[in-house]
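All of the numbers you see were taken from the coordinates with simple rules; none came from a lab. Since the structure is predicted, the reported quantities are computational estimates derived from the model, not experimental observations. Cβ atoms are built from the backbone, for glycine too; each structure is taken alone.
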Structure I
């Protein structure tokens, strides 16, 4: 069995802002659609606060194996697996890519192909050293926040930018682009 590819995915405003007061301080539906397209059919790892920040109607994230990192030993939620650390979460997927009960058909491919780390800041920082790829949506806006993305510097290098030049404009008016990094 091959180890899963580990990818981190986030959206950030200028200055690396990824959140404020436990949520995202913008509305970017195009980014949410891309997030869904990239992560569906794969395992996702998130911190408990990220899980809690998801609207209840979206928990667990459909079509994905949901692994929640929390130090709270008694924590449990329908549709989620608990891991005490990022390392333990990564190991869950590496040793058991397919759960004994894989759930609905859309969950059955949530295996070793790619494990997506979806937040928050502490989880990104802990997983960055194990990652192969970063998918970053850059928002061309100064937005106040209290949560920041990890620094993306050497050995990371961009492998694609969409659009190749300039910015796309969301139906909400925000300018954005997608940047993929590898090392």
Structure II
């Protein structure tokens, strides 16, 4: 039997694949952010779901609160983020060591944890990453791992992001095409 895997993966913010994990009142989709998942599927890129540090810290019924970086910025939450990031970086390394390509890591803009470029604070939205991604990007740098990272907007029009992601995923697989069944 011939192995047909594409040997490309994307690490994706938990709530892009499971909107049910979001704080009450913040889900913009019924289940997952379908346009993003469709692009990865069309490009034959496997999906690795990142852990949700907010879920790990507060659980499913966590309060919405002010939904700012400061709301989560405490030593206990940072410790959870560090542990989850350590495991994630180890997983990325394992894929790379096995000869896979990590096509991208997708965060979610507007999240106090998983924002990539702009993060909500008490002063408003400012340049910077959420606590989890801040830690993840730092740990990846320390490990010498370079992977494209893209923030997916939570509420804005996805058209520009869809174009960016399509371009990012359009690169040919470094492996032979999948064999027809």
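If Rg/Rh (Cα atoms, Kirkwood Rh) is computed to be 0.95, which of I, II is the source?
Details: I: 0.95; II: 0.97.
Computed on structure I.
Identify the structure, out of I, II, from whose coordinates FRET efficiency 1/(1 + (r/R0)^6) of positions 66 and 154 (r between Cβ atoms, R0 = 35 Å, to 0.05) was calculated to give 1.00. Each step should come with its number before you reach the end.
Numbers: I: 0.60; II: 1.00.
Of the structures listed, the value fits II.
The value -11000 for helix-only ellipticity at 222 nm (-39500 (n - 2.57) for each DSSP H run of 4 or more, over all residues; to 500) was derived from one model only; which of I, II is it? Write down the numbers at each step before the final one.
On the way: I: -5000; II: -11000.
The value was obtained from structure II.
For structures I, II, calculate relative contact order in percent (Cα under 8 Å, 6 or more apart) and state which one comes out highest. Could you put the intermediate results ahead of the total?
Numbers: I: 34; II: 26.
When relative contact order in percent (Cα under 8 Å, 6 or more apart) is computed for each of I, II, structure I gives the biggest number.
Identify the structure, out of I, II, from whose coordinates mean count of other Cβ atoms within 10 Å over residues 58-65 was calculated to give 18.8.
On the way: I: 18.8; II: 11.1.
Only structure I yields this read-out.
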